[in-house]
Structure 1
């Protein structure tokens, strides 16, 4: 099965940075700064493992194609 790693990278970056930026906008709009703290916790707990798994899948795909790391 062919993996779509481009979509995986986009989703990983959104989970890591895009979600945080979205909630910074919400915090600026509402004035409730706790949104930033909670979004940072969620972004790190979801984004970092997602980036690691995507990076490992990319490395595995490059090795199977005969490329380098």
Structure 2
């Protein structure tokens, strides 16, 4: 299985997400992706969110992230 990684700068998060708690934001994003049927692993790494997911689910993940206003 081929994996892809999406990185999102914490400074670009929309106002409705609490930038002061990046681990909670990562949990919320991961839950939304899982709810959308995407087997992703999301974590906070220093200044960004790191989302690892199967490349085959990249388009579906993009739709979920767009709904969350992250991309």
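Here semi-axes √(5λ) of the Cα gyration tensor in Å was calculated and came to 19, 12, 10; which of the structures 1, 2 was it taken from? Clearly, the read-out refers to 2. Determine which structure produced the value 0.3 for distance in nm of label points 7 Å out along Cα→Cβ at positions 6 and 38, calculated from the coordinates; the candidates are 1, 2. Source structure for this number: 2. Work out which structure the value -10500 belongs to, where helix-only ellipticity at 222 nm (-39500 (n - 2.57) for each DSSP H run of 4 or more, over all residues; to 500) was derived from one of 1, 2. The correct label is 2.
Can you tell which of 1, 2 yields 0.20 when FRET efficiency 1/(1 + (r/R0)^6) of positions 30 and 54 (r between Cβ atoms, R0 = 25 Å, to 0.05) is derived from it?
That value comes from structure 1.
Any read-out appearing in this document is the output of simple, stated calculations on the displayed coordinates, not a laboratory observation. As the structure is a computational prediction, the values presented were derived from the model and not from experiment. Cβ atoms are built from the backbone, for glycine too; each structure is taken alone.
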